[in-house]
1. Here mean count of other Cβ atoms within 10 Å over residues 55-62 was calculated and came to 12.5; which of the structures P, Q was it taken from?
2. Once FRET efficiency 1/(1 + (r/R0)^6) of positions 199 and 327 (r between Cβ atoms, R0 = 30 Å, to 0.05) is calculated for all of P, Q, which comes out largest?
3. One of P, Q was used to compute relative contact order in percent (Cα under 8 Å, 6 or more apart), and the answer was 11. Which one was it?
4. Work out distance in nm of label points 7 Å out along Cα→Cβ at positions 319 and 351 for each of structures P, Q, then name the structure with the largest result.
5. One of P, Q was used to calculate helix-only ellipticity at 222 nm (-39500 (n - 2.57) for each DSSP H run of 4 or more, over all residues; to 500), giving -12000; which?
6. For structures P, Q, calculate Rg/Rh (Cα atoms, Kirkwood Rh) and state which one comes out highest.
7. From which structure (P, Q) was Rg and Dmax of the Cα atoms in Å, for residues 31-134 alone calculated, if the value obtained is 14.1, 44?
8. In terms of Cα Rg over 2.2 N^0.38 Å, for residues 143-286 alone, which of structures P, Q is highest?
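Each reported figure results from applying straightforward, stated rules to the coordinates on display, with no laboratory input. What you see is a predicted model, and the numbers here were worked out from it, not measured in a lab. Cβ atoms are built from the backbone, for glycine too; each structure is taken alone.
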Structure P
Amino acid sequence: MKKQIASISLAGLLLFSCTTSAFAADAKANIKIVIDGQQGTYADDPVMQNNRVLLPFRAVAPELGIPNDNEHIIWNKGERSVTFHYNGNKIFIREGSQKAFVNDKQITLATAPKISGSGKLYVPAELIKQTLGKQVTWDASTKSVHISTSNKAKAVEVLKSFETGDPTAMEKWISPDKYIQHNLAFPSGKEAPIAAIRQLKSAGVKYDVKRVIQDGDYVAVHSEVNLFGSKAVFDIFRFSNGKIVEHWDNIQDLAAPNPSGHTMVDGSTEITDRDKTDKNKALVKKFVEDVLVGGNIEAMPGYYDGDNYIQHNPMVGDGLATVMKAFRTMAEQGFSSSYDKIHMVIGEGNFVLVVSEVNMGGNTAAVYDLFRVENGKIAEHWDIFEAVPPQDQWKNTNGKF
């Protein structure tokens, strides 16, 4: 019989009734927990109440990427609340309350967490979905709760490893058989980044993720990183069978705000118009080919959202006229820079990232341009430039691109 797997919903089996005053477990529930394809055996089993499933939080926390210790899971007996930390985020929940907080931003749960008579915290699966970004489904045919980590979440977990100094995510999500590295300061193989995070554990690294987009097997992450000074960073990961098999990045020192007051990483973050992904990718690719590679500056008005255009390049302000003036000034001053080749175009909805090879005064550089498209026009732009070092300095033979 074909399995029936339904996504979690307000009326779904994974939720429990918030009107229940007593917390009584159905010992015959026999519910399985499957996390990232692996069925686990836990000291505390899920329980059934009023035909609703509740998950034992501390039992499943380590498999969800939350260390089961008093540093990451903090119990406040007086107010019967729990604060837990995940990927640099602080999540606060309280028994009997539908209000939860993620980094002090309130979210509303359809149902409230419960504490058993033995003092153990049980949570509805929607909490895992809303606060950790996990994918949660119910398989009625096998009475199984399936919790899976998206490729986006895996990429963020790996990057957050540099902040926590904990290699668990890298060991779990980077392929042990094949990991092609394009950061030229590291050799290929998962051992190199794992060794790096152990060395950097005491350096106070902070990885503040701003945007994450996914396009098929590719996940691109835009971040502000504190690593021996503030930096703007793009990371790109390629996945195969749920594991990271290839990585690219581009890094630039974070500059002061531009003439319009924007930084290299602030601005819009919401992904919209996912149904227009292909159309927006085609628009942005055509723009880069026409204007940046082809040098057709006069064609720019056809691509931009006029005076509404927002610029995050540290040297240029907002508005189409400002950008065109900057291009013309560079040409008049003989500034030697040309986009030679597009290597990648990655898009999700209104965001499109283009990876290009650029010649700057005879030297090769990588440029990552992130565009936000609105109503068929380029409405916002971020970029990061990084020079490609001489080949004798490379720690791998894969090249920057």
Structure Q
Amino acid sequence: MIKILMISNSYPNNINGNSGIFVHEQAKALVQLGCKVEVMNPTPKELFGFFNNHNNIPNQLWFDNINVNYSKYRMFPSKYGFSLSTIFFTRSILENVRKAIINFKPDIIHAHWATPSGYASIQLGKRLNIPVVCTLRGSDINTYPYKGYGSMGMTKKVLQRADRVITVSEALKVESESLIYPKKNIEVIYNGVDVEKFKITNNDLDYNIDKPFDKKVLLFVGRVIKEKGIWELLKSFTTICKQDSNSKLIIVGEGRELKNAIRFCYEKNIEDNVSFLGNVPNEEIQYLYKRCDIFILPSYNEGLPNVVVEAMAASKPVIATNVGGIPEVVNEKTGVLVSPRDIKNLTSEILYLLDNPSLRANYGRNGRSLVEEKFNRKTNVKRIYEIYQELCSNNQYSS
């Protein structure tokens, strides 16, 4: 039995069950393969009124029989404090690891995101003399390294010192390789989804999302923040409502722009056509995908977001921005790509798809086929398990 210590920036907790849910799903899949998994997910302490909701997260919880440790650390809510936050995150890991993993001697450390998790993991791996795997997920390569000289240095150190580096898209691999020389052997393993879970059945149509059957539903799932293109989406939908009052926009998620977004809808008199559902339990989100007509994600930057793959697994057409790894799944056969911040093009593409149900269905079928071929979680997690086996057999590390 291979014992895995996962260290992650984000993981489900009692406050937000969807936080880092894709990491948890991977952990569960590894347990099903016979691994033993424990998780460390340090959470920020309250600081000047920031992160006060984290006070209610206990130091330890069990999720689906996986032990999760939520040690606390000092995080600074400024891009200029990111490097310092990473240092405090690392200190929290090193100070709490013995208590967190009593009677658990890991064979592998698997970090999710280069910073702060990857940086902390290479320090811990050196101390425990065990190999480190790091999965890069997007923001840790596209955004975090540019939060100061220190952040870039930390990211490069992770890329150079981790025993194996995985990216969730080809685009992210290319970007990661550009940060270090000589190039390192980086492997692409897409985030997998439970393809059977998202398969549409007749029972799914009974799920109530306050959708009259004569409404055309657009769905957004993600943080309600500027970087996710929430304002472009709302401004676009304001125009759409004027031309098609039969449309409805469902927004799933929370974020710093939520209150402003709700206020905007009232100011534009579209409040009856927009539903803000907040954080929806993970087991219920599948039904929202299945009941929508178009999934939309107009982000400014991404790795390869799971929400796009999940929508495609539910046989839904996708309109998204041509950033990060999104073009690897959204193409002329599965949906439509638009440029970030291009409200006019976003609006015209949404209206065109709304008026063409046969094209929506065709995109949906093709998207489902692509997910079945490349994004089956069972297949992708098996490759991760093989990497663990290769590292455990490496004589460089003590048994």
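1. Numbers: P: 20.5; Q: 12.5.
Considering all the candidates, the number was obtained from Q.
2. Numbers: P: 0.10; Q: 0.75.
When FRET efficiency 1/(1 + (r/R0)^6) of positions 199 and 327 (r between Cβ atoms, R0 = 30 Å, to 0.05) is calculated for P, Q, structure Q comes out on top.
3. Values: P: 11; Q: 14.
Derived from P, not from the others.
4. Values: P: 2.8; Q: 1.0.
Largest value of distance in nm of label points 7 Å out along Cα→Cβ at positions 319 and 351: P.
5. Numbers: P: -4500; Q: -12000.
Derived from the structure labelled Q.
6. Details: P: 1.02; Q: 0.97.
Largest one: structure P.
7. On the way: P: 12.9, 38; Q: 14.1, 44.
The read-out was computed on structure Q.
8. Q
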